[in-house]
1. Rank structures I, II by mean count of other Cβ atoms within 10 Å over residues 39-46 and report only the one at the top, that is, the highest.
2. One of I, II was used to calculate helix-only ellipticity at 222 nm (-39500 (n - 2.57) for each DSSP H run of 4 or more, over all residues; to 500), giving -12000; which?
3. Going by distance in nm of label points 7 Å out along Cα→Cβ at positions 55 and 95, which of structures I, II comes out largest?
4. One of I, II was used to compute mean count of other Cβ atoms within 10 Å over residues 7-14, and the answer was 10.0. Which one was it?
5. The value 1.30 for Cα Rg over 2.2 N^0.38 Å was derived from one model only; which of I, II is it?
6. Quick check for you: by FRET efficiency 1/(1 + (r/R0)^6) of positions 47 and 87 (r between Cβ atoms, R0 = 41 Å, to 0.05), which of I, II is greatest?
7. Tell me which of I, II gives 31 when you compute relative contact order in percent (Cα under 8 Å, 6 or more apart).
8. Tell me which of I, II gives 0.85 when you compute FRET efficiency 1/(1 + (r/R0)^6) of positions 15 and 103 (r between Cβ atoms, R0 = 25 Å, to 0.05).
Structure I
Amino acid sequence: MIKKVANFIIPLVITTIILVVYFYLAHGLPVAYELEKTNIVSVQIVQGNETINLTGGEDIEKAVNVAKVLSFRFGEANGGPADTTCTFYQRDGSKIEIGANNGTIFKNGKQYVGVNDSCRLFGNLIQGIFFSETLQDGKLYN
């Protein structure tokens, strides 16, 4: 009986490990895993020299969802300043700062390597949703 269980469990564990490693290599790890729209009171978004403050529930939900597109891998980031930054102010008084430039993700003062153009997608989504009036000739920020 124990041998039958072991013959079932061991391949299951090995397959799970392989899938987790594949997922990490293909998609990276999410940066904004702890963001919940119900815990956010307001959001300040800075892109270039423009700043907006969001307090409406629908706008906060959009900002949280856009921040969740960012994925990272371990390694040395390129650095530089963030092109787009979102500061999420939470109900408990704390804040979470998430930003990105073309290849680097910034979170609460730490830098991470962006995965699969998630940094550019983040900047373009922020501009398209919240700064659409600044689009010049339909060109996105990044």
Structure II
Amino acid sequence: MYEIIQSLHSYLGYIVLIILILAVVNAISGLFSNRIFNLEKDFRISLFALIFTHMQVLIGLILYFVSANGLQAIRELGMGGLNSAARLLAVEHPFINIIAVVLITIGWSKHKKVMEAKKKFKTISIFYGLGLLLILSRIPWGQWF
């Protein structure tokens, strides 16, 4: 069961990154091109990025509690006993990615309250972009590939 959850979390990560990058690039291009916020394209790209990041964090939280690299590592070794690789998986990766998903969720909520297209694109660009940067900063690249 653990291997299935870990594989799902890993493969879904690729999809999340692609959709999140697409959402940020789409929002930045919409901001600078002064185009109208399209419900068929712009809304859906941002919504799918939101949905997939939430799915990823939920699967990650499940993995955190069943994995030997998550909460169990902290219980066995204590915070002071973790090396940098173990600390990344047990503390930094989950904490920073939860913050990233919170930022993405705030961006989604704020953009819905704004009526002007330029402000919608700006809100999505800022919050989704910050979320993307945080996610990219804490991916365990050495284990992922």
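1. Numbers: I: 18.8; II: 15.9.
Looking at the calculated values, the largest one is I.
2. Working: I: -12000; II: -25500.
Here the read-out was taken from I.
3. Values: I: 1.6; II: 2.9.
Ranking I, II on distance in nm of label points 7 Å out along Cα→Cβ at positions 55 and 95, first place is II.
4. Details: I: 10.0; II: 14.5.
It traces back to I.
5. Details: I: 1.30; II: 1.16.
Only structure I yields this read-out.
6. Working: I: 1.00; II: 0.75.
Checked I, II; max of FRET efficiency 1/(1 + (r/R0)^6) of positions 47 and 87 (r between Cβ atoms, R0 = 41 Å, to 0.05) sits with I.
7. Numbers: I: 20; II: 31.
The read-out comes from structure II.
8. Details: I: 0.15; II: 0.85.
It was calculated from structure II.
We did not get these values from a lab; they are worked out from the coordinates using the rules stated. Bear in mind that the values here come from a model prediction, so they are computed numbers and not experimental data. Cβ atoms are built from the backbone, for glycine too; each structure is taken alone.
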